[in-house]
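What follows are several structures.
What follows is calculated from the coordinates using simple rules that are stated; it is not laboratory data. Bear in mind that the values here come from a model prediction, so they are computed numbers and not experimental data. Cβ atoms are built from the backbone, for glycine too; each structure is taken alone.
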Structure 1
């Protein structure tokens, strides 16, 4: 019997990344829509994610939080979807998935919050500067291969594609041509379109903007 898979999410959150990943995997899942400040902070949900944030997934008796971890887990849990390279060829896959979850996201968020890092402080942060982090990603996606880890789309592209797509939409990253081209390829995927339609419909159901 297949394990029950539950996505805890909110349509105006990083839960959109987890939904997209599940759609790429062709997973059969159900959604628990959470509300900010209410159900996310309930004792029942805090037992799932003590941070009181979404997304989270429960797959049988496994609970996974953090978008990069969810992407990596789903790729492994649904191997027939081909969303992770073979184990011996995962260097670039792991590298860029966790670079985006660590240095890149920290750089983007700190910039958006107005956190200034001086030249003397660069050694204390994993990203050095936002420009350095963006240069690293730009080089990876402009290296002559269509996807971040090589010739095949992977879970790393889900996470990095979401970061770049949101960054371009909200102006938190520089609108470079290589980012625009990559975002266009990402957003043309059928699973991306399905996930977006479902989250937009959920937002409308909850009386929110898309």
Structure 2
């Protein structure tokens, strides 16, 4: 078992909500912001990397015809399954990103509070896979805590600073950026049209 997955299994074994995703206003508000910056009401196929206990997954399930949630922690996936209930259009995959990558194209990829648990090379490999499997039009949403985390490979700022030049170098543009003292939230897209342009407003 991957060491990081084992650590998360242990954490979720102690409590089913170690970061207070269900109970903290900070987390609820951040989740609403993440969903609000997405440019489309519905997506064909969504990939969520690291669903934890499924709080974000449950909301993504309202926005996607198909949702694939991939986590290295079996306990996290068990909690996500309990949170979601019987939703046929949500597929839970036990695997470590980037080594076990789900098949097919995605028009939305969610990297939420997971980038700093990947080494620099793992993050680059993950970005390579995302870019190769991102549909057109497609979006990538990236959200991270800005303060040091024990055992992590840098802060959220480090993750976003590594991601930005890679995506810009592959002809993706930043659709939205939200900066706060506590977290960063960016949306990247390969779509050349704005939301207003898609609806014929300009």
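Who wins on FRET efficiency 1/(1 + (r/R0)^6) of positions 34 and 90 (r between Cβ atoms, R0 = 30 Å, to 0.05) among 1, 2, i.e. which is largest?
2
Determine which structure produced the value 17.9 for mean count of other Cβ atoms within 10 Å over residues 146-153, calculated from the coordinates; the candidates are 1, 2.
The structure behind it is 1.
Among the shown structures 1, 2, from which was the value -10500 of helix-only ellipticity at 222 nm (-39500 (n - 2.57) for each DSSP H run of 4 or more, over all residues; to 500) calculated?
Traced to structure 2.
Comparing FRET efficiency 1/(1 + (r/R0)^6) of positions 26 and 74 (r between Cβ atoms, R0 = 30 Å, to 0.05) across 1, 2, which is largest?
1
Where does the value 2.7 come from, among 1, 2, when distance in nm of label points 7 Å out along Cα→Cβ at positions 98 and 138 is the thing being computed?
The value was obtained from structure 1.
Given that relative contact order in percent (Cα under 8 Å, 6 or more apart), derived from a single structure, equals 17, which label among 1, 2 identifies that structure?
2
From 1, 2, which structure was Cα Rg over 2.2 N^0.38 Å = 1.03 calculated on?
Traced to structure 1.
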